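Every number in this text was worked out from the coordinates using simple rules, so none of it is lab data. Remember, predicted model here, so these are calculated numbers, not experimental data. Cβ atoms are built from the backbone, for glycine too; each structure is taken alone.
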Structure 1
């Protein structure tokens with residue numbers, strides 16, 4: 001029995017080390033091969049500043065949109081008995097496994113100038129989403145929304161519903177129960193959902209480039225700028241990759257004690 005346990009422990013340790021190396025080695029490659037002598041010049045360029053501001057704008061807007069739409073979806077799935085909830089859950093989480101390029105094509109067919117809703121938006125309201133900043137926000141919201149739904153849904157299922165029942169018994173309206181009892185009880189889940197949505201939106205590439213294109217100053221976010229720089233300036237692509245890595249790492253470390261530990 002001891003030998004079996006030792007073999008099992010060794011096997012688990014080896015696999016754990018392999019998994020850690022799979023994550024650490026590529027990141028180490030970025031750091032080791034980075035052109036540190038030119039990093040300041042690349043990061044201070046006008047194009048990088050524009051791409052960074054655009055990435056922050058679109059990712060924050062996408063995070064807000066994902067929470068505004070995802071929290072009600074999660075509440076319906078966890079607090080109601082409406083028919084079709086399982087199908088709704090499957091559809092809202094589908095972008096998690098859907099190839100991003102396919103998501104971009106789907107967005108074009110839905111919101112393009114000749115799409116299901118895009119034609120009406122164009123003819124009636126004069127709104128054109130493809131290849132615009134708003135289109136980039138929509139693409140990022142599309143891929144980030146499932147994270148909000150899943151995390152908030154888990155938070156709602158784990159919350160103590162007796163507090164909500166007590167508030168109702170005291171005469172609180174559904175709106176008061178939701179804002180004064182439900183939302184504070186799932187605050188860690190909301191923070192986790194916001195962080196995951198923002199990280200996903202910040203790193204989005206496939207759906208954005210397919211639906212919104214890669215136009216500097218309008219739709220070319222940092223991931224798209226990295227891809228564009230690979231052709232003519234690989235060193236700049238490495239520096240931009242490090243910038244994305246640093247931003248994500250700082251946010252995750254800053255929020256770790258707020259929601260990961262709890």
Structure 2
């Protein structure tokens with residue numbers, strides 16, 4: 001029997017929480033997860049990305065549940081003289097399962113180029129981490145153009161395959177239009193739906209195991225509004241209240257027409 005791919009609910013805490021607040025937050029999510037059938041059965045993947053310093057506390061807080069912990073970034077190299085960097089090898093060693101790559105803030109504030117994003121994506125694959133690969137158009141445009149930009153960003157980040165029959169590991173594509181990040185409201189649902197539909201149609205021809213989730217001022221109610229056009233949400237500040245996360249988890253469990261996903265797990 002084919003197992004349906006899970007709905008992904010990922011949360012990046014950026015640099016908003018202290019270590020103590022992260023611990024309290026993850027304890028609250030743990031309580032939610034223990035009472036959420038979707039998280040318990042694996043139908044919903046709940047992934048939290050704290051700061052590097054708070055990862056051990058987060059891992060302790062979610063122990064014994066299906067809540068996954070990841071990182072907001074990783075080094076392109078696994079070891080060496082790279083002061084201040086954290087490798088994917090170490091992240092995997094302590095128990096992380098996911099890692100965010102290529103966020104708009106990394107690209108714009110820290111100058112990460114497509115080649116850097118590609119190197120970090122390879123590092124994630126190399127260390128068994130699921131990359132949450134962030135893509136999106138810098139400024140408002142039509143859905144067809146936005147989808148083309150997203151597909152190009154995904155393609156540039158993925159390693160070249162000499163053997164076209166060799167499947168790449170799972171990748172989560174996080175569609176986050178730069179202009180919607182930190183905005184009062186997410187991008188219009190009609191825009192998000194069409195961009196994701198167009199991107200999915202192209203990526204399905206090249207990838208076997210992928211999901212497309214939406215971020216950019218995402219919050220409760222949006223998953224329902226997008227009505228199966230995405231495979232989940234990438235939450236930011238609107239998830240700081242655990243009860244808001246509870247609302248999104250309830251939406252994830254509600255019956256709806258699923259998107260035609262890249263693959264089943």
For distance in nm of label points 7 Å out along Cα→Cβ at positions 108 and 236, which structure out of 1, 2 has the highest calculated value? 1
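Work out the source of 19 here, i.e. which of 1, 2 gives that when relative contact order in percent (Cα under 8 Å, 6 or more apart) is computed. Don't skip to the answer; put the middle values down first.
On the way: 1: 28; 2: 19.
So the calculation was done on 2.
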When FRET efficiency 1/(1 + (r/R0)^6) of positions 92 and 124 (r between Cβ atoms, R0 = 30 Å, to 0.05) is calculated, the result is 0.65; to which of the structures 1, 2 does this value belong? 1
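With FRET efficiency 1/(1 + (r/R0)^6) of positions 20 and 180 (r between Cβ atoms, R0 = 41 Å, to 0.05) computed per structure, which member of 1, 2 shows the largest figure? Please report the intermediate quantities before stating the final value.
Working: 1: 0.40; 2: 0.85.
Max of FRET efficiency 1/(1 + (r/R0)^6) of positions 20 and 180 (r between Cβ atoms, R0 = 41 Å, to 0.05): 2.
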Supply the structure label, taken from 1, 2, corresponding to semi-axes √(5λ) of the Cα gyration tensor in Å with the calculated value 24, 23, 19. 2
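A value of 20.8 was computed for mean count of other Cβ atoms within 10 Å over residues 116-123; which of 1, 2 is the source structure? Provide the component values of the computation, followed by the final result.
Values: 1: 13.9; 2: 20.8.
Derived from the structure labelled 2.
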Candidates 1, 2; distance in nm of label points 7 Å out along Cα→Cβ at positions 28 and 156 computed = 4.4; producing structure is 1
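If distance in nm of label points 7 Å out along Cα→Cβ at positions 12 and 148 is computed to be 3.8, which of 1, 2 is the source? Mind dumping the intermediate values first?
Values: 1: 3.8; 2: 2.6.
Label of the source structure: 1.
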If helix-only ellipticity at 222 nm (-39500 (n - 2.57) for each DSSP H run of 4 or more, over all residues; to 500) comes out at -11500 when worked out from the coordinates, which of 1, 2 was used? 2
